[in-house]
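Colleague: Each structure below is given as structure tokens.
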Structure 1
Amino acid sequence: MDDNLIKTPCALICFNLKNSQIEKLKNIKAEQIVTVLGLEYQGIVFPLSVENCSILIESVSETPQLQKIPPYGLMQYERIAFAKEIGETIQILSNYCEVSKIMAHKPILLWNE
């Protein structure tokens with residue numbers, strides 16, 4: 001097991017400082033230079049904070065994988081916002097960064113491969 005690896009049940013939506021792109025990562029190595037903006041579960045993106053929410057929404061035009069949630073689909077995505085995996089990921093990330101437990105349960109975007 002690699003002690004320098006942060007593993008989470010949900011994928012993480014990160015801003016890679018080296019290439020200035022938003023990407024989805026399943027694990028983060030300690031030496032990677034990234035800013036975690038949110039998490040992804042079943043194709044739905046949840047921000048870690050109000051500020052990260054704004055960054056992610058503003059990044060939709062530059063990141064083809066990010067798409068807005070259609071207004072008619074929001075309730076469907078809110079149903080899974082309290083899935084066990086999301087709670088576990090929030091708990092793990094809380095050891096490394098500040099996480100708004102309210103925002104981290106608000107679906108804001110879709111991630112399409």
Structure 2
Amino acid sequence: MGEPLGGPVERLERIRELVLEALSLLREACRSVCARESCERLEDPVAAAMDEAEEAARLGAPWLRLQSLQQAARMLEEEASRLEAAGCVEEAGLLREAARRLYMADALA
């Protein structure tokens with residue numbers, strides 16, 4: 001416990017976990033009427049990031065650049081700002097946390 005991530009397989013598994021956490025946070029925000037419209041636009045990019053992470057893990061290809069991670073994170077941040085401006089502060093916080101998880105995953109990629 002507490003050891004740094006060793007090899008590429010462990011790194012890819014951690015990336016996958018972070019993307020799953022981001023997807024879970026997004027889905028939590030989607031329960032709110034305030035964020036439902038946003039969810040329709042955001043779930044696909046986050047799911048695409050999940051697909052990329054799983055494909056990289058399946059191929060055992062740590063060199064595969066997971067490009068959709070940053071793109072999805074930026075989209076989440078932009079939507080969080082929009083929701084915050086509309087008074088949906090809690091939902092915006094969930095989206096910002098989801099974006100943070102994707103940025104963490106990107107840093108491992």
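Read-outs throughout are calculated quantities, based only on the coordinates presented, and are distinct from any laboratory measurement. It should be emphasised that the depicted structure is a prediction, and the values quoted were computed from it without experimental measurement. Cβ atoms are built from the backbone, for glycine too; each structure is taken alone.
Colleague: Quick check on the output: 30 is relative contact order in percent (Cα under 8 Å, 6 or more apart), derived from one of 1, 2. Which one produced it?
Modeller: Clearly, the read-out refers to 1.
Colleague: Let me ask something additional. Name the one structure among 1, 2 that helix-only ellipticity at 222 nm (-39500 (n - 2.57) for each DSSP H run of 4 or more, over all residues; to 500) of -27000 was derived from.
Modeller: 2
Colleague: Turning to a different aspect of this structure: Could you figure out which one of 1, 2 the value 2, 12, 25, 26, 20, 10, 4, 1, 0 for P(r) over Cα pairs in 5 Å bins from 0, in percent was computed from?
Modeller: Answer by label: 1.
Colleague: When distance in nm of label points 7 Å out along Cα→Cβ at positions 25 and 49 is computed for each of 1, 2, which one produces 1.7?
Modeller: It must be structure 1, since only it matches.
Colleague: Taking distance in nm of label points 7 Å out along Cα→Cβ at positions 9 and 89 for each of 1, 2, which is largest?
Modeller: 2
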